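The following blocks contain the structures, represented as structure tokens.
Taken together, the values in this text are just the output of simple stated rules run on the coordinates, not laboratory data. Please read these numbers as outputs of a predicted model, since none were measured by experiment. Cβ atoms are built from the backbone, for glycine too; each structure is taken alone.
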Structure P
Amino acid sequence: MVESLISDILFGFTGLISIINPIGIAFVFLDRTASLTTEERTALARKIAINVLCVLLVAFFIGTPILHFFGISMEALRIGGGLAVAVGGWQMLNAPDTPQPAEQPGVKRVDADNAMSKAFFPFTIPLTTGPGSIATAIALTANRTHKLSAFVLSSVASVVISLAVALTVYLVYSRAIVFARYLGVEGTKVAMRVSSFLLLCIGVQIILTGFSEFLIPIATLQAPVK
């Protein structure tokens, strides 16, 4: 039982972190908060981490009922979320290198006066916990059983995963300036491009997963019976 719980936590954490990619997004966060002091950026990172925790908990515990209520299938969520992630990655990948980097749609630079008001949108959604990570969180608990022991284990895993992801986001975002100092100007530009390309690939992978899940049942039904 304990082994299963640890396995679920590690699987969920690595899956979400790979999609959220906090180290890559930290450079976007740093660029959009260039006018803030270190203390203000740390406070904003803490607020974003709290928002991330809330978003993931909502996705884990009531995401599936919400999808059922609106009649949205998991395949549609994956395809739509993957498309949004891929488009964002493509736009960042093709943004020109200028002293004032092109703004990511909906993610403009902020100053100290309105930084906290932007913590949820756009810094938490869609920059950090976008459609891809929300879809992944919902998918991890889509088949959650109503058996009490299994439900409790799944719930504990969901809470631990959410806390671990939120803590990671806070630690990475609050120390984004440290990564930039080590990498330098050119290194930061390269990191931005690599992060953008990985974001594009993650979006494409989510789309492919959604299409495969949609097409496999159709192919099975149409397969000739021997």
Structure Q
Amino acid sequence: MKDIKKLKVALALTAFSASILVISNIVAVKLWDFCGIAVDGGIAIFPLTYIIGDLVVELYGKKLANYVIGVGFVLNILAVLVFVLVGMLPPFGDWGDQEAYQAILGFTPRIVAGSLIAYVFSGMVNNFFFEKIRKKTGEKHLYIRSLGSSVIAKIVDNVLFKTIAFLGVLSFEDFMWQLGFAYVASLVLEVAMTPLTYLLVGKLKKYAIRDSKSPA
């Protein structure tokens, strides 16, 4: 029974991670104005992927954490293919929302490509440095490995995503403001949610199944 509960927790974290990526890709098509800075809507939810990623690598180790990234990548490719396929189907009668559907769920190819590439590479960078720091800290000082790995991984994430998705779409000045804001804002959000990370790790620690080769 205990092993079943551990499996359920792992499956739930995997599902949340993949779902958040799908949602963030959909809402990223909207650019909203923050004090004159163009910000994509994905920032409203995407930082949660780092919290979930930290939970997975803390509880289960880097190997499973990278597997979760792979699952999220595959599921999002499937979502994109379905959205595109449905968009290609001829609209019925006088249904007049085909253009709206295409604008939101048809996705901008650059946004999808940038998001998925950044997700995979930044996630693996985060897991790598998280485990490197864990070797030094053991089970103590979760915030050091959580935030320390994110400082590096978020550089990879923001540079890859913003460059692929928005470079040339926005003016260079707006692009640089967006890049800088997204990096700082995502770090601030993660710092603000650090107590939540501690709470969840404390609640879920009993369901941990770390690889025997992972650091204690």
Of the structures P, Q, the one that 29 was derived from, the read-out being relative contact order in percent (Cα under 8 Å, 6 or more apart):
Q
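I have 1.60 for Cα Rg over 2.2 N^0.38 Å, for residues 27-82 alone, calculated from one of the structures P, Q. Which structure is it?
Details: P: 1.60; Q: 1.44.
So the calculation was done on P.
When distance in nm of label points 7 Å out along Cα→Cβ at positions 67 and 179 is computed for each of P, Q, which one produces 2.8?
Values: P: 2.8; Q: 3.6.
Comparing all candidates, it corresponds to P.
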Supply the structure label, taken from P, Q, corresponding to Rg and Dmax of the Cα atoms in Å, for residues 35-130 alone with the calculated value 15.9, 47.
P
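Thinking only about FRET efficiency 1/(1 + (r/R0)^6) of positions 3 and 75 (r between Cβ atoms, R0 = 35 Å, to 0.05), which of P, Q has the largest value?
Working: P: 0.65; Q: 0.90.
Top value of FRET efficiency 1/(1 + (r/R0)^6) of positions 3 and 75 (r between Cβ atoms, R0 = 35 Å, to 0.05) goes to structure Q.
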